Structure 1
Amino acid sequence: MLKHGILGLLNYGEMTGYEIMGTFRDSLNFFWKAQTSQIYRELQVLRERGFVEDRLVEQTGKPDKRIFSITPVGREELKRWLREEETGFQPRSEILMRVFFRGETEPAENRDYFRALQKECREFGRNLISAEGYVREYAEALESEYKALYWEMTVDFGRRYMEMISDWCEECVRKLEEADEHIGD
């Protein structure tokens with residue numbers, strides 16, 4: 001999946017590995033985490049497969065920089081992936097796996113778990129505000145309101161998803177407090 005994220009970014013224009021990481025951090029990192037080392041490793045794999053090419057630009061007084069660009073084969077791979085019949089929906093959730101077995105821990109611990117999860121979701125939701133700014137910034141740079149529409153939809157999904165989990169956590173705490181009244185801590 002990381003390779004397709006990198007190909008997608010390079011589809012907008014050539015970039016150095018550093019620029020890819022910065023753009024990734026400002027956009028994709030809100031829903032797909034990657035370390036700098038993973039990105040550089042994946043760039044090498046993409047180059048070996050012929051999906052990207054690179055060129056070295058000599059600089060005076062600074063280290064030379066390597067600029068990556070997507071190849072026609074890489075662009076076709078990106079489009080192939082986007083056209084797959086599979087939607088990418090994965091019903092796997094570590095949160096739900098943990099919740100399913102939380103009856104093995106103390107009620108107070110469980111309430112704390114849901115409150116901590118709710119706090120994380122609210123913080124993440126606040127961080128999405130900066131993503132909205134990046135969407136506008138990149139849309140202006142690429143001069144593509146149409147492409148930005150999809151970026152906006154992605155941010156909107158993230159915001160709504162965080163709100164849903166936050167509301168669900170609140171409801172879980174309420175149910176646990178109600179259960180405590182009936183059976184005691």
Structure 2
Amino acid sequence: MRVPCELNRYGSKQAIMNRTMFAKALGVLLVFIVGFVAIFWAQISESYGPMRQTEAQCLICQRDHVQKWVCGSKVNDEIITNQYSDWIDTFIPLNHQHVWAGHTAYNRAHWFGSTSIACGGIATIPRIFEQRSRLGELEAQNLATKYHEVIKGQSSKIDFNELDSFMKAVVDDPKSLLKDDPQG
């Protein structure tokens with residue numbers, strides 16, 4: 001028996017055209033997906049890939065030092081200012097030695113995993129900043145300077161209990177910290 005010329009081992013001409021069109025559409029879709037991933041790889045890997053970020057703060061000026069790694073490569077390493085560091089800069093030399101401590105850490109160990117967050121930090125400068133309206137600018141600056149002396153006195157090893165006590169005194173009775181200060 002002779003097979004009509006429209007038929008072959010794959011079926012009818014229409015079936016062959018349908019398969020060809022499907023293959024072309026699939027190829028175009030694949031090229032689109034690959035192009036999309038290539039263009040947005042940085043955002044995709046940052047959002048869903050393994051990552052680690054640490055944020056340490058300077059106990060003197062309250063700047064944040066942010067370091068971030070995505071898929072094993074360092075993508076960020078910067079020191080960020082904020083309202084507290086802007087205020088400290090008005091009366092403390094900009095070339096001071098940073099004392100990095102207290103940090104926040106973000107970690108995602110594998111692709112599409114959850115991100116763990118560990119928070120920490122010393123909030124003394126922000127608490128002094130908040131007391132400015134109550135104390136006055138000069139006394140707030142004197143209080144920050146006194147805090148800096150405590151930090152510098154601990155240059156070899158930071159005593160976080162002492163810093164915590166200082167911060168509590170800033171909140172509860174900031175004037176008690178200035179009693180022995182001739183300017184306060």
Structure 3
Amino acid sequence: MILAWLVPAIIVLVLLWVVASYNHFVRMVQRVKEAWADIDIQLKRRYDLIPNLVETVKGYATHERTAFENVTAARAAAMNAGGIEDKGKAENMLSGTLKSLFAVAEAYPDLKANQNFLELQRELSDTENKIQAARRFYNGNVRDLNTAIQSFPGSVIANLFRFEPREYFALEAGEEAARQPVKVSF
């Protein structure tokens with residue numbers, strides 16, 4: 001008699017655990033997607049600021065064509081980058097070209113005093129800070145998801161329903177120049 005109730009009760013408990021675990025993984029995946037959307041929004045804001053910045057600098061430093069072309073090419077590459085790793089590499093390249101653009105701007109005192117240029121600097125600095133915060137939030141969610149996928153007994157459910165670990169959005173190791181913030185104050 002007890003066995004007749006015990007076996008179905010165990011089966012129901014196991015099914016409830018599977019459903020709860022599956023829903024937990026779904027929530028974690030959605031958090032990762034939401035965090036990536038936050039990064040994407042800030043990157044798009046950054047991409048929108050760059051042409052205005054280039055045009056402002058170009059008005060003062062017309063003979064610095066190479067710097068303008070490099071920034072424009074890096075922006076296009078970053079906008080078209082596919083995966084997380086490619087996006088990280090493209091963003092590193094874009095940060096480097098922005099540094100060179102600000103280095104060009106240092107040679108022009110009138111430009112450094114231009115109100116439009118100063119406002120663009122402030123907005124870009126603010127955007128860079130938001131990108132860093134969004135990157136930390138995203139990487140925290142990826143860490144939690146990857147830990148849950150690799151930890152027992154969650155790994156059983158993750159493998160059963162094919163939940164995959166996600167990539168971190170990080171700077172490349174060994175690329176010290178990319179680890180420096182974009183200098184936007186003079």
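Here, each number is a calculation from the coordinates, and none is a lab measurement. No experiment lies behind these values; they were computed from the predicted model shown.
Determine which structure produced the value 16 for relative contact order in percent (Cα under 8 Å, 6 or more apart), calculated from the coordinates; the candidates are 1, 2, 3. This figure was derived from 2.
Work out the source of -14000 here, i.e. which of 1, 2, 3 gives that when helix-only ellipticity at 222 nm (-39500 (n - 2.57) for each DSSP H run of 4 or more, over all residues; to 500) is computed. Going label by label, the one that fits is 2. Taking Rg/Rh (Cα atoms, Kirkwood Rh), for residues 39-118 alone as the criterion, the top-ranked structure out of 1, 2, 3 is 1, with the highest value.
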